[in-house]
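Listed next: structures, encoded as structure tokens.
FYI, it's all coordinate maths here, none of it is from the lab. For clarity, every value in this text was computed on a predicted model and none was experimentally measured. Cβ atoms are built from the backbone, for glycine too; each structure is taken alone.
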Structure P
């Protein structure tokens with residue numbers, strides 16, 4: 001992928017899957033809602049999306065088999081129904097499962113939330129997944145890209161490490177891109193943070209993973225190679241609502257015209 005290419009990745013936040021605490025919908029209902037979000041992203045001009053089990057909280061750091069099967073079913077269905085390039089994120093530290101799902105269902109990339117770090121979240125310890133993940137990728141002879149979070153939102157480090165060391169370790173371990181987030185969903189990192197991270201990433205692509213909106217995207221994209229956008233393109237800017245095609249169009253206009 002060209003270093004000049006700016007990649008805009010929209011979020012498809014799945015309704016709670018069947019075994020999630022809030023799960024109350026059938027897979028067909030979950031798929032229908034996800035497909036509508038994909039259509040809205042595409043109609044607004046976004047051609048890449050992450051499919052994520054956002055509303056399965058509290059997340060399990062070791063997913064149950066039913067969740068893996070359900071997410072595989074949804075992703076496989078969506079891949080057959082859209083021309084949008086898809087990625088997958090299985091919350092929270094589920095790298096080998098993500099790689100298997102993405103590789104088998106034809107996705108382009110995964111989001112690895114604790115690629116080289118030991119962190120703590122509400123489910124417990126998030127273990128660094130790079131060794132098992134990259135071996136799974138090798139075993140599957142997969143071309144799926146790995147976008148790796150550094151200092152990911154909604155978690156705390158168990159071992160303090162410098163950003164320099166973490167980015168270096170992630171790139172050495174095979175990450176295709178580095179993701180910079182704010183402290184929480186909808187919280188944006190600063191342009192200064194983006195500039196610092198990009199210098200440390202070198203030729204490896206940098207993505208902004210939270211808080212991107214029409215007002216700040218131009219500044220962030222001075223240094224980032226891509227953004228992941230979710231909350232700000234939902235109806236009324238609320239993460240739990242469907243994607244709003246008019247908000248998507250406004251965002252793309254802000255990005256392209258400034």
Structure Q
């Protein structure tokens with residue numbers, strides 16, 4: 001079972017009916033949170049990534065938002081032959097935990113990606129940077145907001161093998177991203193040792209991954225569900241991302 005995707009349908013957003021946005025209880029993250037991750041490619045320190053949660057100065061439709069920024073860059077010898085400069089920005093509605101705008105500006109070895117989406121969650125639609133309108137399922141996420149929405153989910157009753165699905169927009173396609181709960185584990189990373197929950201995102205094999213379960217993610221076993229570690233086996237080796245440092249979030253109940 002791989003992540004299923006579909007092309008969205010072009011629409012005139014002005015003609016769509018209005019819908020009431022949901023309300024999500026968020027005890028997982030808040031303004032001021034900052035986490036830094038170290039990226040390893042095999043045995044090589046390849047890069048660093050920083051994720052910050054800010055108060056958005058912008059409002060969309062009068063609604064308050066988080067401005068979540070993720071930045072990544074290559075370091076050391078890896079930077080000499082494959083320079084990476086990535087920036088992701090998601091403006092996330094504080095009550096519904098859905099994106100209202102998403103920006104992606106990436107330079108990965110000279111391969112450039114520039115995206116800018118506006119989400120009209122009350123219309124169940126979005127527009128791309130060209131201004132083209134498309135229909136969307138309720139509570140559609142972007143690549144960043146999907147992670148933060150997943151952090152708000154209640155896994156206290158999860159059983160091994162349970163699968164959770166989040167509709168997410170990735171490169172103009174809508175994916176039903178699925179993650180399978182594996183169980184509880186203790187994980188040691190640069191930032192310390194933590195009690196964690198392990199998930200296996202179900203990915204499409206044959207492109208980057210050899211098997212559907214070649215990617216594992218560990219998050220803290222508390223209300224914050226902060227990502228601690230990610231490991232991936234890819235066609236040409238392995239990649240690991242581990243938490244290096246953090247602030248603005250209390251992990252004392254799960255840090256050993």
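When distance in nm of label points 7 Å out along Cα→Cβ at positions 52 and 68 is compared over structures P, Q, which one is greatest?
For this comparison of distance in nm of label points 7 Å out along Cα→Cβ at positions 52 and 68, the top structure is P.
Can you say which of P, Q returns 0.6 when distance in nm of label points 7 Å out along Cα→Cβ at positions 28 and 92 is computed?
Q
Quick one: helix-only ellipticity at 222 nm (-39500 (n - 2.57) for each DSSP H run of 4 or more, over all residues; to 500) came out at -1500 when computed from one of P, Q, so which one is it?
This figure was derived from Q.
For structures P, Q, which has the highest computed value of Kirkwood radius over Cα pairs in Å?
The maximum falls on structure Q.
Between structures P, Q, where is distance in nm of label points 7 Å out along Cα→Cβ at positions 44 and 180 highest?
Q
Which of the displayed structures (P, Q) returns the greatest value of distance in nm of label points 7 Å out along Cα→Cβ at positions 60 and 100 on calculation?
Comparing P, Q by distance in nm of label points 7 Å out along Cα→Cβ at positions 60 and 100, the maximum is at P.
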